[in-house]
Structure P
Amino acid sequence: MSYNLVIVESPAKAKTIEKFLGKNFKVVASIGHVRDLPKSKMGVDIEDNFDPKYINIRGKGDLIKSLKTAAKKADRVYLATDPDREGEAIAWHLAYILGIPEEEACRVTFHEITKDAVKSAVKNPRTVDVKLVDAQQARRVLDRLVGYSISPILWRKVKKGLSAGRVQSVATKLICDREREILAFIPKEFWKIELHTTKANKDLIILDFHGDASGKIELETENQVDQIIESMKAQPCVIQSVETKKKYRHPAAPFITSSLQQEASNRFGFTTKKTMMLAQQLYEGISIKGKGTIGLITYMRTDSVRISEVAKESCRAYISDAFGEAYLGSEDKKTKVSKSAQDAHEAIRPTYVELSPEEIELSLSKDQYRLYDLIWSRFVAAQMASAEFEGLSIEANVGAYIFKTTGSKLLFEGFLKVYTFSKQNDKLLPELSVRETLNVKSFDKTQHFTQPSARFTEASLVKEMEEKGIGRPSTYAPTISTILSRGYVEKEKKNLKPTELGFIIDEIMGEYFSTIVDVTFTANMEQRFDGVEEGQEEWKQVIKDFYGDFDSLLKNADEAIEKVDLTEETDIPCDKCGNMMLIRHGRYGKFLACSNYPECNNTKPILKLIGIKCPECETGDIIERKTKKLKTFYGCSEFPNCHFVSWDQPVDKKCPKCGDILVHKKSKKQDFIKCHNANCDYKEEN
């Protein structure tokens, strides 16, 4: 039987699309790339104008054979890989393997996996966009030259298993530089004064100290504060100005990759990797009860905030029906667009706005639902009216000093009807008038210290990378995963903190490869890749311009970098041979190893005690450990003889109901103490 063959990357995507196209189409998956640069060597012929030497990926021989067989039997082949540089490159490699001529219109793209979008794409195929492929090749070859040239130097000079890269090394530098700022920071003492007043001994009104008529006064010492408070005692608090003003809060644009990763991290504590995994599931298709398998969102790797006119009109009709005309926003909203945005793409939005999160909740996992709800709400909110507030600003004098406060009241919720995840805390103030006197109840003084910049979280690092032009939507999540897995950075709660190894690598990169870790260079290369995509630059010339200086840096670094000894001495004897143990660095961090290696190969993990005895065996200590995926858990030091384990940190208290140990349960929305026993419901506030 004759058929048309459609090739996509993933089985999930294939399953969804096949239902839309019918019996005359066969949809199969390539499972990602089928050709790539070899893993065992550079794979770039520097002498032959940087020609990449692609090979079929090991382990994909049978798959490639089956694709060739299916293609030979097909009347026509359509390459329906993702609508970005990476997807275009996969299509280009597939066309090469299957012998599809360059001039044949075999490429189909869609930004949402819906019946209309897929059928329309198949009706309008095009040739593979070589400019898009060349932009991907430029990035791939440049990153291969950097990684496969610098990494072996790090193996020889520091330890095996390390890597360097054009984007990962800059991300590591950002985190290390922030940590250096924190370590060098000297806190400065300052004080605040709050004035507690009432109107007619009823409404409490709290005002903040704002200096005097000459301007702001820096409150640096308690003695200074005491003198100011003393001078105000017995002085009346007289209102000098009352200003009422309407204020508006405008909805944000629909999500792009970076803003979705940031919001999902801030709201739910999702890692960038988890967010992209869930988004891919929603994009490729979910089985919805009564509706079949549906792609629920548009393509999730995008830096464009554009939405199609059809989607916009559909959304506005939904808002009008669900909430009324008053909730519709202006049709000619202007949205700030990134210079690098690929505007053939759309923002991340639901494919069917009428599929509200509540309607499909039972068909989704908890985390799929939370992410879909976030995407749906943000998209709908973007087409809604601004929220309207009444703002009130009060200024009062106590003697020579000025105090101020502000309040607000929500007048019209607008987009907050759908896109709000925390309660709107209105600070309501009573009616007040100029020259009115308030009753002074107390002056409250509090000591504070200036704080250094906060460590990066995954969300704030993505924001920083986006603002500085480092990487693209497709690279944020894998970059963070890489620097964590290499041991350059570790997580302390949600914060990203450089390790000793991370500092060492950053210092080497900064001294010997300063160009590579220069933010301006990295951002400039992204712009040049864009130039290749737009046909303004030739990709091999971009590589050639880079390589001349880079080759000189490599030769100098290999000669100049001294070998780094990462081992640390301890006073812990080896329990097998009696020699002292050393602290060494491994793939998953530091560990203890016998100094008498290779005669003695005894190794032990470094135990991080939390000061609590194991409740199960009562002889071991509870220790903090990490999984291979760097997730923290708690176990017994006597493992494997004792199998106590907990994801939550044990506390040194027994459950009053069952006698088991209590654990500290902490997340973004929860912070309480509960019983470790799953069959016991004891719980207390922390």
Structure Q
Amino acid sequence: MKRGIEMKKVLAIVLLFVTILAGCSSNEVDLLFSSFDEKLVNKDFEGLYLLLSSESQAAITQEEFVTRYNNIYSGIEASNLKTEMGEIDTENEVIPFSLTMDTVAGNFSSSDYELPYIKENGELKILWSEALIFPMMESGDKVRVVTKSSTRGSILDRNGEALASDGTLKIIGIHPAEFDDNNRESKISELATLLDIDEDTIIKKLDENSNPDYFVPIVTVLPGTSLIQFLSNREHEGILIRNTQGRIYKNEEAFGRLLGYIGEITAEQLEADEEGIYTRNSLIGKAGLEQVYEETLRGIDGMEVYIERDGTNIETIALTEARNGSDIKLSIDPNLQVKIYETMNGEKGSATAVDPTTGEILALVSSPSYNSNRYTTYMTNSEKQRREAINYADEANRFTTLYSPGSTFKLITAATGLENGTLDPQEIKTIEGSEWQKESSWGNYKIHRINGQTQVSLKEAVKYSDNIYFAMNALAIGSDAFIKGAEKFTIGTELNIGYPLNTSQVSNSGALSSDILLADSGYGQGQVMVTTLNMALAYSMLSNNGNIMNPNLVLNDSTTPTILKESIVSTDHLTILQDVFSAAVEDSDGTGHLAKIDGVKLAGKTGTAEIKQSQGETGSENGWFVATDLDNSKISIAVVVEDVQNGLGTLGVVSMVGDILKAYLK
């Protein structure tokens, strides 16, 4: 009996001892995982290595271990690491745990991790393998990061044809090992001549190369260029042609200022990218529609992190799919755009054409312009010299520029006078001489006209562009009514066409504070400033029942024509205006007669705006012609050319518009 009691005591002590040992082991395991977690989360890979068993350390050196972790974690941009310990498997001496982290390709999360351990010299140590980096990893596996390339949206014309799209370009380059083998100098000379670049450009690129077996790119060209046929099949000479993806634009200067171009992102733009959309290698819209619609057009590249074994992707760790950019479709008629640009023949100026019944912008031209492909390929010496010769005039976007409208503004003065009852179209004013002032308080300031008619009605005043007649009528209207009348024709209205434009004005202050300023404004001088779009819209009302439509450059499925300015004039006054402004074109003595087209009735007006600081000076002149198609209401067009006093003259602008309309309407 006594012996039985003693045995029970012994058993109780043994059980207590085992329990104490088990408790220590649990604490040790917790401490091990806590140390592992701390080192891993803080990327203290040197410290992590010290937790490894001697067997694990024998399999990989500390330098190899630290380098492996650093390369992988930095390569995938691992951050925000978090672990969660599972229930300890004491029998198999394993700690299950989960790990989450953010990577360059998005979030990674796995609960399949196991941390095996062993006791060495009274201490728990980790039995390490690649599976502790990622559960599916084995020795020799690689972690890869690849970009899933996105596509930038295309810019399409009204017919759905691409004006700008991603495509395959050609890189002309050199394989130095073959190229330098013989006739190096003569081949450099030949290439420089064919490519129209300096020999030094080629020599510098070759000298900067450190490996004769590396491909040295020289220039990028469009796939259809004739250079390809001259340089193809010359690999044995070290001249190579390779493909590359890039942006391809309609190969016409007519579209350059409208489309713009893409280019390398700047450090400032990258720093401002709070969403992390761009990388230092990103291309971004730099000008034109490419810049205005950057957020719509841009694609967002995806990323994939995966494990590679024997050259094969065995498992994806994290994946963000690429998001392609969206296309935009323009109202632009490409044939009309090219016709206008070619007809302007490099003259500095702007042209805008609209559909009077829909407001769709058919052409938006700045001259001179550039071929957008020069920014995605290269610029030849000839192109550089041409730009220098025109004093880099192609850098200005003239269809957004404000110009003094000159006599084209007389439509607005006439319409406002008729609607306000201050202008009787049948009244004949007697005007003597070529200059006039309202009163002596004007001092030496006088308004001048070119025509010499003494008996002038509205029709004669429009046909012969009588400045004095319209100055008188502006004064009769009065400043407040004049400003309200101009507003009906979009003057002072911000036009939201889908492209930023400067807003027109009736004056610098918005008021007409003096009679002289009001009188000058009546014939489109003073401080009145407009774009060619303003004037194309103003005349479009003659072809659209007195309405001006909301102008639109970018079309979509929900695009519906809407009225911007409704019933600007009464039906009777519209008929009068159609009659007198068509006489300026249809009558043989009208200032716009050079634009007459047999079988097509046009209404229009010339304009010559003199740019000078004071009346006594001689300034430069901008020549205008605005016309609209009264028969079919297909087009209203405004063209302004700068410095016409140097040869072209305003009549040259009339002739230009005539040629354009004949091509478009016939």
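Once distance in nm of label points 7 Å out along Cα→Cβ at positions 180 and 468 is evaluated on every structure in P, Q, the highest one turns out to be Q. Computing mean count of other Cβ atoms within 10 Å over residues 380-387 gives 13.0 for which of P, Q? The correct label is Q. Any idea which of P, Q comes out highest on mean count of other Cβ atoms within 10 Å over residues 116-123? Top value of mean count of other Cβ atoms within 10 Å over residues 116-123, among P, Q, belongs to structure P.
Among candidates P, Q, the computation of mean count of other Cβ atoms within 10 Å over residues 44-51 that gave 16.9 used structure Q. To which of P, Q does the computed value 1.23 (Rg/Rh (Cα atoms, Kirkwood Rh)) belong? Of the structures listed, the value fits Q.
Where a number appears in this text, it was derived from the coordinates with a stated rule and is not lab data. Everything numeric here is computed off the predicted structure, so don't read it as measured data. Cβ atoms are built from the backbone, for glycine too; each structure is taken alone.
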